[in-house]
Structures are given as C-alpha cells and as structure tokens.
Structure 1
C-alpha cells in the first residue's frame, strides 16, 4: 500500500489568517466548493468529498461514478479503499491495548516473538508506530499470499536500514507487525478487534475489510490509469479470505465519507480513546526529515500552518484508489477526499478544497484531465483516419509535446482487448514507437497486440525487435518477449 504524503505539503497548506474562516457563510462556501467539484467531473473527478467545520457537515457529496458501466454515481455512502489511512486505526487499536493495560509502548519485539535476532530485539512498539524502527518499507505486493511464519521470517532476516530509534523510514511492514501484535495480545483477529473496540463504539458500520455487510452497488469500482475498470479490492479479499500480511494493518481498509465523519467525531469526543492516549496519535514523535516542519505521530502526519496552528493528515493509495484526510485540529476543520480513479492530476483535490475553505478569494484552476483519459476520448470521438492529428491535438490541450511513452503504450494495450475501438490499438502502439524508437518495451507491447489479432509473423518480428533493444540490465520486458517468441516459434 503506497503512501504519497506530501508532495509540496507546505506549499498547499493554509497561509491565511483565522479571521478569514468566519468571513464566508457555510452556504456560500458549500456552493463555491460544490460548483468547483461539479465542473471538474468532465476532467475526470470521480469520488466523494467531506468538509466539516466545528463538528458540522458543510459538504458531503459524491462526484462521478462508482460504477461507470452501470451508471451508479458516487455518494457519501460509496465505499472506497482508503489505503494507508488504515494505519490510524492500527495505531488507535494499539493504544486501546495500552488503555486495557495489556501492553506498553516501550515493550519490544522479544516481548511478543521468539527467536528475534539480536539487532531487532529492542525495537519497541513506539518505534513501530512512529516509523523509526529501521524496518524496510515493503515486504511484497499487496495480494501476494504469504503465511504468517514466512512474513515474520522476512521481517527478522531483513537488514535494518538504521539503528532503531535514530531516524525515520515509512514502513508498511512495521504496521503489519503491529497488527500481528494486536492479534497475539487480544486473542482476536485484527479486523474483529478494531471492529469491536473502534468502529462499533464510533457507530461505523461500513468500514473494514470483510466484516461489514457490503452492498455491491455501494462499493466503488477502481480504475487503472483512469480508464480501465479493475473491479473492487473487496472482491479480491473475498477470493483470498481476507487481506494478506503484506497489507493487513498497514493499508486496504475500506470506508465511506459518512463513516469517516463518525470516526472524526469519535476521536474529537474521546469516544474510542481517552484524551491522553488520543493525543499520542497527534504528537510529533519524529521528524520526517523533509523540508519544513512535518513529523510523524502514530498513524498521522503532524505539521502546522504558517499561522502556527496544528494540522494532522494522512493519505494512501494503490494504483486505482487514493484517499486523503486533513484535520486542522485547532480550527476544527476536517476534510476527506476519496477517489476510485487515481491519477497524478486528481490527488490534489483535498488540498484545493482546504484552501477554498480558508481563503474565500481563492479561485482554483480547473483540474487537469489525465493524459490517458484524453487519449481515450480522442479515440472515441474520431475515426482512425485522424490518428495523425493526435499529437497536435494533445499539444493543443496540454501546451507541451506528448513526452511520456507510457501513455500511448498503456492506452493501446488497454484497447487490445476492448470490443469497441480496438482497431486503434496497433496504430497507437506504432505511433508510440515512432515517437520513442529506442524503447524495447514498446515493441513488446506491439507484439502482444499482434498476437491478439492473429498476426503471428508480425508478432515474432516485434518480440525480436524488443530483445534487440534490451538494455544492459533491468530488462523488465525481456522475459515476456523471450517466452512469447518461444511459444510462437514452437507452433510454426
């Protein structure tokens, strides 16, 4: 589960005075933000936005579609994968065990596990929570099946990045270790524990992995590169009987805007944790080592505005979903944005919204449509004879040349297996090769397109060209090209 904190974090946080907050009525603010978001649906906005001020919901609304094929719109009840925002639940669950006097934040790994290597024995729960244990970021792909024993073997045999407690390194692995500790100490499955002690007291019925009674029509379908429907992560959990240890406790929990509002109220009103433990979530325990003043608490990033007011926030993502939560605790402004069509262009929505909340004179620029979506729209609205106009059209839209070779490659690959407009696949891939002639991966994709269209000899030529262009190292397409060539030549 990836996390994307904090691209230009200090540039986008509020630089206005507290006085400006009261200058705009809730109704006017709601209208202004809603208009902006509605106007950007055509630019690819697809998700849900929640704005809360002083405990009152200013805006809670969906935009775009949870399911494009069935024309099911996003709403505040739509269920999204909220990614690494999961970590705040794991952190709160650990603090619940502290409240129950079952563990201490200074307990170390040898308290819970046998045969811990010497270099990891003294890693504490505090260090796992604050990403200061020195453990690597990733252990594997989210859906790669791994047993608990094999996961712990990976943790204990991996080399530490630094001496525990001395530096910061964001670690999904560390939060999965915390989930294991929760299970061992409580005697319950991780999801059972957080449901009983966090979600139920908060009134959250649509948050979790598999325990909620999900309604299929309310679960958002994810989209790869904003164009390809990949279904839901919940379906993947069902296939694998829950999240793997690469994901459990560090990411992948699903929730709704309505439930995250309830979570905000539960934290604000000390429903799930007493004040002294809740504050540990929002305490800046260790600097993230970036420019500015951001630190990591427990499951939350902690920073401040130019007004020296406190902000806690977190986000999370996989290739299809993105979610961000921002809480200006002293101003009591809470913002949530979740999308089922992640793109670089759409990740800044929560930052735009928070600036609109604090600056009534701010007029944001329209969201930029993803390049993948723009290319696909060009395909859908043109006949193949107009392909020569594509690059000119692209430059007219974005103001620069098509310089990312992955865009046409991915759109072309997507079109290979589509029922409509699939005749564009090969011409797009050939155009991409003309633009970037020295890239073997593009020839590999073209070979796949020729296989799909039963053009065997051209497929062979393409895969051979892909191998001719292999680099000295890290040829990520060579295994595929070699395998496909072998199969094609065997059947000659």
Structure 2
C-alpha cells in the first residue's frame, strides 16, 4: 500500500512540475509529463527527414524561426511566435510562398495541432536564451603585408571565385556574373560575361571546365540555370546544361564529378564521361556541397562526398568506372550544422589522404545570423577501412579553406575564413592561419595577420610562386552588410556591420611585393 502511495505521489509531483517561460510577452508552459512526450514526439517527427536537432544549439529567437519553418514542411502555418520582429515574420512569409510554389508544403497537416504545439513549445522551452561564444586566443603573424596595387579593381558585392591559374588571377563575380582576369601585377587583362556565377574551375587537361552555380539565391525553384562549360584558349561552349545549382566539380579523367546542391529540391552527385558525354546521377535529392578524391586504383576510385542543407553528412563513395559500387557513412550531423567545404590531403604524413571539412554556413538558420558554438573545421584521419576525427578547431562563421606549406616543415598549414564575423565575437579576426606544430598528434596554432582588417572573408586562395618561399594569400570580402542583434534584456535592435570598400586583398610575404617574372 505504501509503495502504491509513493508511486501516486511521484506521479502527482511530476505532473505538477511545470516549466514556464515568457517569450516576447507570450507565455509558454509544459508539465514534466508533457515535456517527456514532446521530446519523444520531436525525435520521431524530426527524424523522418533528418537527424534529430538538439534544442541546446540555437538561441530562442532563431529556434522560433527554424521550428516555424519546419512546420511548413508538415503542412502547418503558424507564425505566432515570429511576430516579435518584422524581419523574422517577413522571412517566414517569403519561405512559405516559396515552399508552396515548389509543392513542398502539404495541403493538409501531417500531424495534429496538439502534437505541433507540443513540439513547438518543447523547443522554445529548451533552447537557451543566448549563445555565448567562448573567447579564443589568436597570435600575431606579422610576416605578411597587403599589396595595395589591387585596390578597388572590382566592386561587385559578391565574389564567387578567386584563384591563380597559370600565373593569371581569375576572379568570378556573382551579382553581375562575369569572369575577370588579371596578371600577377594586378593589371586588367579581360572580362567575360557568363550566364550565372562561376564557382569552380578544373584544368587538369588541356581543357578547362567551368562550373556555373546557376541561381545565386536558391529561390528559382524548378529552373535549371546551372551548367558546366568547356573552355580551351579563348573558345568556350556549354558542355553540360540544365542543372540545379552546382557547387563544385572534380575532374579525374575521363570522369567529371559535379556536386549538385539543388534549390529546395533536386541535388545529387553528377558523373559525366567527358569523352562520351554519358551522364549518371547518384545520391538523388541530397544537397551535395563538395567532393574530394581519396584514393585511385587500377579499377576503382574512392571519393569523399559532403552533403548539406539539413541532411548534413560525410560519406565515402567507391566507383568502378562511372558506377557507384559502395558507400559508407562517416558522420551525420543535425540540420543546423551547415557544412560548406571539403578538401582531401595527407595531414599526418602517413601517405594516405585524410579529409578536412568546414562548417559554419548559418544562412539556413534565419534572417539574422545567429551565434553557434559548433562552427569550425574538422580533420578526419584515414585509418584504412574507416575515417576517425583527429582534430577540430572552433571558429565562428567558418566558411572556406585552403592549404599550403607556410611553416616550411613538410606539414600542411591551413587558411580559414569567417564569412559571418560578428561584432559580438570581437576576438574573431575574420581570417586565421592555422600553422602546424611539431607534435605526435595533429595540432595547429591559430594566428592572425595584424595588417589585415578584422572583417568578413568569403574566399581564400594560396598561390606559391616559389616553392622555397611562403605563398601569397588571396582573400575576397562580401560587399553587403550583415545583420546582427544588439541585445538588451528581452529585446534587441538590428544593427548592420558595414562591409569593407575593398573586394579583394592580396597579401605577400614581407619584402616580396614585386610580382615574379
């Protein structure tokens, strides 16, 4: 009898343990029993599309937007908790219109209104009010200075491509799509207008293969403006057309692997035989953001494939010819992870290619860039039959990366950009050099360049004119302001961090500001 009474008392106690908050003047509450039910329901519903997202990673305001947007995919229109600021409500309305147009919003709800309220309230209750980024020490690296000969040559607000190819600087602009060419002294050579932004060039053969993004903003659902061009000399022609947002291409003759990101839908890994033009597409419906070659044998090639846009993952795919014969998942991440880039290289000197991935793209998390602790890069070491995480560096807004030998110690060093540098993280320099440290384990020390403005940088490219000297560093900055929140208790104001007037920076080792002959 006493045991029975204890259970009754415990049940009554748990039922009465109600968690309650005020969210911009609106009360939200759930009892303990309902919180347990809501968590289990959230795992079930969310996992039907992607990995279950833990509420602790996003602040409450961002969570309100993300959860409301998720509701649209369930056929539920509920902007109730977005009315606290017009920028959230406006972004939600545009998203709803886009999903309806794309046919991705069910006409009738797929869950009950009661179930929806449980999920929504659970996330808003459990999400932290604010996210605090822990301070990090960056050390000065004063051995580079800016070459000011390249000032103000390009004023397009979005640089989509930046690389030196055969002693020529290639610059792709996105707002007015074009390819600009300059010599190493910064003198203008030519400009070629193109249908959509250039995002990649592969030139391992006498042909160049240009990957054109297609729709810059990803809101032209159903249209397929992305393409691959084949270029030789001054002659160019469309090689593969009618693609949905292409992110990158990798040429391993005779096969061209193209990462298709898609626009709300579509996406996959396109394999094109450049000799026969025969095409096959794998991982249909996956937003493939990048691909890297890991190993090549007589009859097979092994690739690392990175996916993003909610279904964040890294997997290994093995091909025999153009046939996908096996794939192995290395890691899956929750939908807000934001993978942006992948590279392969030998980071520990064992002769096997390892994998470096970058995550920090928070454009998918709302109209205002939110703080996230999980941004940064990670290196997965090649263990033969699998890959294991061997190093991680946290860096808010991490976006793009390049590799070079800067320390001259036969160990690759890393350049990493932050596309979403936020004034609330004042120690973030916007661009960091991760220089290898001689140790038994992979280890890097973060440096900043004192002469470089602390700002947002979207692209980085290392160019090594002399193998025995430090490389040049090319950086691109965005030309549009960034919205961020200046918070005061339970309210906030929107502020803008204005862009730098300069689009491209070239940094050279000190005493090396003259272009090589």
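Bear in mind that the values in this text are calculations on the coordinates, not laboratory data. Here the structure is a predicted model, which is why all the values come from computation and not from measurement. Cβ atoms are built from the backbone, for glycine too; each structure is taken alone.
In this comparison of 1, 2, the computed figure 7.8 for distance in nm of label points 7 Å out along Cα→Cβ at positions 276 and 460 is attributed to 1. Structures 1, 2 were compared on distance in nm of label points 7 Å out along Cα→Cβ at positions 60 and 76, and the highest value belongs to 2. Could you figure out which one of 1, 2 the value 4.9 for distance in nm of label points 7 Å out along Cα→Cβ at positions 132 and 428 was computed from? Working through the options, I get structure 1.
Given 43, 32, 19 as the derived value for Cα extents along the principal axes in Å, for residues 164-235 alone, which of the supplied structures 1, 2 does it correspond to? That value comes from structure 1. Supply the structure label, taken from 1, 2, corresponding to distance in nm of label points 7 Å out along Cα→Cβ at positions 252 and 268 with the calculated value 3.2. Derived from the structure labelled 1.
Taking relative contact order in percent (Cα under 8 Å, 6 or more apart) as the criterion, the highest value among 1, 2 goes to 1. helix-only ellipticity at 222 nm (-39500 (n - 2.57) for each DSSP H run of 4 or more, over all residues; to 500) computed as -11000: which structure among 1, 2? Considering all the candidates, the number was obtained from 1.
Looking at FRET efficiency 1/(1 + (r/R0)^6) of positions 44 and 340 (r between Cβ atoms, R0 = 25 Å, to 0.05) for structures 1, 2, the greatest value goes to 1.
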